[in-house]
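Multiple structures follow.
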Structure P
Amino acid sequence: MAQVAQGEYSPRSPKTVKDIATEWYRQRAAQPYRRATLISWRNHVDNYVVPSLGYMKVMDLDVHRVEAALEEWAKDIAPVSANKVLTTLTAILDMAERHGQVRRNVAEKALRVKVKTEEDGAEVELDQVYTKAELSRLINSTDGMTKVFVMIMSLTGVRSGECFGLVWPNIDLKAAKLDVRLSLTDQDRGKESTLEPVKTRSSKRTIPLPHELVKELTAWKLRSPINDKDLVFARTDGKPYRRSSVRTLLDKAITKAGIKRLTPHGLRHTFASLLLADGRPVPEVSHLLGHRNAQVTMSIYAHFIPKETTAVQDLATSIMGE
């Protein structure tokens with residue numbers, strides 16, 4: 001009676017989550033949304049929402065069940081993709097709320113999965129990077145696309161998504177520099193990876209290219225597969241690689257070189273650690289990595305920053321003379 005008096009009463013709907021989700025998608029499909037968007041929504045509904053929650057009466061759905069489903073989704077797909085499924089579920093239940101089939105949209109209260117970024121990462125240890133000798137062996141054990149990939153990752157420090165998001169117009173071989181502007185993002189299984197602008201101001205940067213890498217890139221440009229996005233790295237059919245598939249290529253090169261196994265991100269760590277160990281200033285390395293600030297770089301690579309310094313003696317000498 002209180003709910004009726006306050007205008008909050010909803011008759012108990014016999015419809016299931018599957019019924020509501022199917023109706024929601026039917027309405028969306030009847031509107032002029034982009035085909036890729038509709039495909040993504042359909043994937044969310046058919047492969048995640050309905051299998052996990054479709055059997056339930058929509059009135060019985062609560063925050064606990066939504067968060068439990070989200071946790072399961074995040075085991076099969078990347079956390080950012082699992083959160084996108086939750087966004088779709090939120091839109092579905094928003095329609096149910098408007099139609100009076102539920103009193104409130106419980107998905108709005110669900111906590112999203114934490115998307116861990118590089119800057120949340122732990123301090124890099126010595127066994128997580130290559131020495132100069134190991135990196136030299138790895139580079140010399142590769143050829144073709146794999147060699148170019150290894151050299152870009154380890155000699156420029158770009159992230160793997162930024163590496164596979166490189167397009168030829170953003171590489172100036174004459175000026176020996178590359179502009180980091182795009183990143184390749186893996187989508188759900190069966191979906192083509194997409195190019196997206198880098199997400200932070202610090203990630204948008206220009207990195208100088210050593211002449212050894214310019215030489216390899218020049219040769220690779222003549223042999224790389226033609227593709228409509230002008231990607232530096234593309235499959236023979238012109239489509240972008242999935243970043244996960246490249247790990248296999250790297251593993252084969254590591255086995256051939258006879259060195260310890262690292263992930264592609266370990267090549268980025270190697271780049272940073274070798275520069276810092278050689279005494280390059282932390283702010284300079286931080287800029288090349290695209291970190292938010294130098295403090296982030298110091299916290300991740302503290303093991304590789306030289307502890308001994310001649311700064312005090314140098315200061316005294318410059319003031320008082322030898």
Structure Q
Amino acid sequence: MRPLRRLRRTPALREAFAETRLAPADLVLPIFVQEGTSEPQPVASMPGVSRLPVKHAVRAAREAYDAGVRAVLLFGVPSRKDPLGLVADARNGVAQDAITAIKDDTPLAVFSDLCLCAYTDHGHCGVLSTDGGIDLPQTLQRYGEIAVAQARAGADVVAPSGRMDGQVRAIRSALDAAGFADVAILSYGAKFASAFYGPFREAAASAPSHGDRRSHQLPPANRREALAQMRADVDEGADAVMVKPALAYLDVVHAARQALDVPIAAYAVSGEYAAFRAAAQNGWLDGPAVAREALTSIKRAGADLVIAYDAIEVALALGETR
């Protein structure tokens with residue numbers, strides 16, 4: 001039998017024969033942009049992550065670009081909220097200001113999260129009906145309006161995370177009608193109703209005031225349903241689809257890669273990030289090594305893009321090894 005260790009004997013051999021390569025350009029940095037503040041606001045449950053005013057968001061984006069990252073995903077955190085989330089598509093809304101500022105300063109691709117949870121006073125992802133459920137027609141109309149506002153500000157990609165039926169079709173129609181046919185849609189096709197989102201909801205101030213989101217997010221047990229949902233989004237016009245969370249759903253990432261011919265993104269979500277960070281701070285794990293291994297596993301499963309809160313750190317480490 002051929003000794004398999006021959007190709008593992010030295011660092012150079014291991015690198016030369018690596019089956020999966022994680023590169024800085026594979027990573028997307030999420031940025032929380034806070035309205036009404038002049039200094040970064042640290043997120044207690046996500047060590048190393050802060051809500052940033054626009055000028056600091058631009059600096060973070062520039063730092064990401066210099067490290068080799070080529071895209072950022074923006075989340076607006078407004079200071080004003082209302083039942084319809086009207087600030088979400090305001091011309092001077094915090095997300096729109098950040099999109100324009102980053103596009104003016106860097107060659108980065110700017111992805112913009114498209115949802116209402118951070119903008120509504122009830123914290124749900126859509127407009128509510130009188131019975132407290134989601135009013136789907138009004139929600140889809142709002143999604144189209146937000147998509148156009150983000151495109152007008154300069155977004156390259158809008159990323160609807162509400163996981164509403166028909167959201168891609170509504171957004172594509174609104175963008176095309178407004179003259180933004182070149183703006184792409186990265187749909188959160190397989191967004192699961194996960195317990196891993198807790199730290200994000202602190203960061204984005206987007207926890208629902210009542211109820212939950214299980215009526216429109218996917219049951220964690222259902223892989224076939226996730227694939228059907230992603231296929232539906234592609235049929236409606238999605239240019240790429242997302243699996244979220246990533247690490248707990250690597251089987252879904254792999255199945256999506258086998259089934260679909262569009263780019264697949266996967267989101268290493270806040271709970272996954274926070275768990276590794278907490279363990280590293282306690283000395284239980286080698287934080288940088290675990291981060292790189294975890295993100296490589298997402299790429300190995302079949303993701304083309306990996307959304308990661310430690311994208312800059314990992315990108316810099318990857319650069320140092322070359």
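None of the figures in this text is laboratory data; all of them are computed from the coordinates on show. Being a predicted model, the structure only gives us computed values, none of them experimental. Cβ atoms are built from the backbone, for glycine too; each structure is taken alone.
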- Work out which structure the value 4.7 belongs to, where distance in nm of label points 7 Å out along Cα→Cβ at positions 40 and 224 was derived from one of P, Q. Q
- Item | Answer label among P, Q for the case where distance in nm of label points 7 Å out along Cα→Cβ at positions 128 and 296, calculated from the coordinates, equals 1.5 | P
- If helix-only ellipticity at 222 nm (-39500 (n - 2.57) for each DSSP H run of 4 or more, over all residues; to 500) comes out at -12000 when worked out from the coordinates, which of P, Q was used? Q
- Query: Which of the displayed structures (P, Q) returns the greatest value of FRET efficiency 1/(1 + (r/R0)^6) of positions 56 and 152 (r between Cβ atoms, R0 = 35 Å, to 0.05) on calculation?
  - Reply: Q
- Query: A value of 23.1 was computed for Kirkwood radius over Cα pairs in Å; which of P, Q is the source structure?
  - Reply: P
